[in-house]
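Next come the structures, one after another.
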Structure P
Amino acid sequence: MNLIWFRTDLRVHDNMALNAALEKGSVVGLYIATPKQWQDHDDAPIKIDFWRRNLEALKQSLSELNIPLIFFQVPDYKAVPEVIRGILSTGQVESLQFNAEYPLNEARRDASVITLAEDHGLYARVYHDQVLLEPGSVLNKSGSHFKVFTPFSKKCREMIYVPEQFQIPSQSSSLLKTLAFIPRQVEISDIDWPEPNAGWEALWPAGENTAKEKLEDFSNNAVSRYKQDRDFPAIEGTSTLGPWLNAGVISIRECWRHATCMHSGEGPETWKNELLWREFYRHIVHHAPHVSMKKAFRQELDNIPWRHNQNEFKQWCEGNTGIPIIDAAMRQLLETGWMHNRLRMITAMFLSKHLLIDWRWGEKWFMTHLIDGDFSANNGGWQWSASTGTDAAPYFRIFNPVTQSRRFDESGNFIRRFVKELSSLESKSVHDPGLLKPESYPVPLVDLKFGRERALAAFKN
């Protein structure tokens, strides 16, 4: 049998490792749950529950192809090789196929498994399924990796070739009897999943069909106005495909195909640029492993005198800063497990600049609450906002959240949706209530001019 190890690639369509395994013969699917590792990586309960529901859908899809999916649970990545060793010791495995993951702990885990497979004389192959181009293949004229997004994206556009979607071969016979004697297997229901929440499923339904429908809907409707609408949180102007894309329920290639096959225009091209930002941050994590160790990409900026004010951080987390757009965004995150991308930048810059609180605190908070929390993109976005990362905003570029609010939520509809205390205020005052502030709404946590000047001084020194 040929073993495919599923991780963040929970689909049967356009899956490079699965397709390769099926071409070799009979296939068995494997999923190894690591609850302690999830905790150590700050994975949000809503995201882990999303994995569970997509695994259930994947199991059903695989069964229709006569492919069994077996489950194991161990605490963390260090215990994964022993699971693989136990399966290989049966003498039934001909090859091991899986798709690469790029953060440091994942890369080390995979290297250990590859070494183990080779020690058993087993064919093991890793595929770069999460990206359009393999990390290490996109280099500048000096042969180094790109540290700035714009030339990276230009080079990618010159190199990207996306083939037609793989056709899924069928498997003729089940291997369930062969698998029955492999020890330590568990049922999916036996895994230590977080307590489910009915609201999560309603907001974020699982399955490839759901992802495909969302992609089709976005392609047929919102994408034509993506450039104009994407920054306005009260408008459904983005794809919101992040949860399905990051769990691998839909492939990055399928998204690129849709964008490429659309009528030309600013909307599809702008969306392709956003997909390349996702690509860029994965390449950065591969080339700069120190960012996986809570280090600034620009390591000379690890000496910024960050404030570690627990009370102010708590107010930011809870959406009680007294800055309406910040509070609306943070409450959206708490209520839905998701935040609009423009708001991720505004809230991150407010925390790291106006409050001068360590960006790593915010990075962790986002990861513990986002359904689409992805280490590469989350770390990259936070370091961009904090001016510590690659392609970072210059330290003197500090978004004024009130200005941003008036520009991107002019009517105040988004604010009123999540900050109920301000629902009666007119559009002119909802962004900065001042003396019109209801007693139930907090005073601003910081004077924005003071916060800006404090941040500038900290970075200059």
Structure Q
Amino acid sequence: MKTKNKILSRVDKNMPSLLSDLKKLIQQPSISATNDGIEECAILVAKMLKKSGISSEILRLGKNIPPIVYGEVKSKKNPNKTLLFYNHYDVQPVEPLELWKNDPFSGKIIGNKIFGRGASDDKGELITRIKAVEYHLKTYGDVPCNIKFVIEGEEENGSQHIDQYLKKFRKKFSCDAVIWEFGYIDTKNRPIIGLGMKGLLYVELKVKESIRDVHSSFAVIIKNPAWRLVDALKTLRRNDGRILIDGWYDDILPLTRNDLQIIKEEPFDSNDFKKEYGVKDFVADKNNLEAKKALVAGPTCNIAGIDSGYTGDGAKTVLPSMARAKIDFRLVPNMDPKKLVKLLKQHLKRNGFGDITINVLNAEAAARISTQEKIVDVVCDSAKEAFGDYILNVSNAGTGPMHAFVNVLRAPCISIGSSYIFCRMHSPNEFAKIDLLNKTTKCLCMLIENFSRSNSNN
């Protein structure tokens, strides 16, 4: 208990240093969508690892591919057990800029919050992990087990090269378990421990009709591609969210009895959720339990954006030459993105829209681990110790490249982190709560200890 108190006390004493380093990370732009500051941020992260006593190197696949920052500390007393932290240093674009109350790269601290793009996703999460390792080294001169960091620079842009990185550096990245890049904390300060991530198929549908925009009076004789695109989109799903593409649901694995029990027990306040996002009701008027099941195991078909014609102020009577829509499909385990692209093409052709161009922008399969994995008990026990309580979640509703880690590294992945559930991730005024950064760092210190003592790998 004495030694544990020693390291936890160090977390409290060094919060100014943690916040200072997080502020530096936030102040360095690293937008993967536009390649803004990616190289500079990778160098900064590598320097921060080294400053914390973690050996680091920058790994590359080739020109114009965001590098991975790799970190490693070898344990003197327990060199046969390895825990890997997966994170990313890239962030989402900041638009719409006018909705930010402060500079999105300021790292401004107001009360219990630090603001800025990446404050939670994912620089806040990354800094808690770096500091947990640093405090072990400073307190004991060693780490309880081998620690590795894989920190990529294109997660927000679809992790397009993570498979290649994992395959090329499989031996270097080998580990017994992976702590995923983030984890939510609910309104009652309970960490939500995630056992999986949904997959994603992101496509762009494009209709081209004429060689240029024309006067809208010609709408009586020239087809409008926007109408054609709207008609095509209407064939993809019902109003209740059911996807209408033949074969879309064929390979889905049903939830197990254990999964259903976890979902049933997981707290979810639909009224709080609706209030936060300003919505009156859910799709198909789902109740609490139906909403929880859908978030875990419901495939989605979402229109992420539509672009056609004139969208500026005032009126412009124009018939557009082109219409384009970006669609994201969330996937659940056993759904193959390559197969689904074929089904989508067949569907459009069968319904008379074979001329619509399909451009695949991102494709990631879903992943989910069993509650029987040893790492699940380790993380749950650590969360209980640090936070007093926790929530177990079958699968996060969002997407990340977890499938690649599980299948290439053959290691179980589990998520736990510091992100307040309404931290405005991907939105203007993103923030991290300082008290949650503190608690999560303590939790990670305990997790490393508990993992090192667990009686078997995985």
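Any read-out appearing in this document is the output of simple, stated calculations on the displayed coordinates, not a laboratory observation. From a predicted model like this one, the values you see are computed outputs, not experimental measurements. Cβ atoms are built from the backbone, for glycine too; each structure is taken alone.
Which of the displayed structures (P, Q) returns the greatest value of mean projected area of the Cα convex hull in nm², for residues 31-118 alone on calculation?
With respect to mean projected area of the Cα convex hull in nm², for residues 31-118 alone, the highest-scoring structure among P, Q is Q.
Assign the value 1.04, calculated as Rg/Rh (Cα atoms, Kirkwood Rh), for residues 63-294 alone, to the correct structure from P, Q.
Q
P, Q: which one has relative contact order in percent (Cα under 8 Å, 6 or more apart), as calculated, at 26?
Details: P: 17; Q: 26.
Attributed to the structure labelled Q.
Hey, distance in nm of label points 7 Å out along Cα→Cβ at positions 143 and 199 derived from one of P, Q reads 5.5; which structure?
On the way: P: 5.5; Q: 3.2.
Attributed to the structure labelled P.
To test your reading of the models, identify which of P, Q gives -14000 for helix-only ellipticity at 222 nm (-39500 (n - 2.57) for each DSSP H run of 4 or more, over all residues; to 500) when calculated.
It was calculated from structure P.
Using mean count of other Cβ atoms within 10 Å over residues 15-22 for the comparison, can you identify which of P, Q gives the largest number?
P
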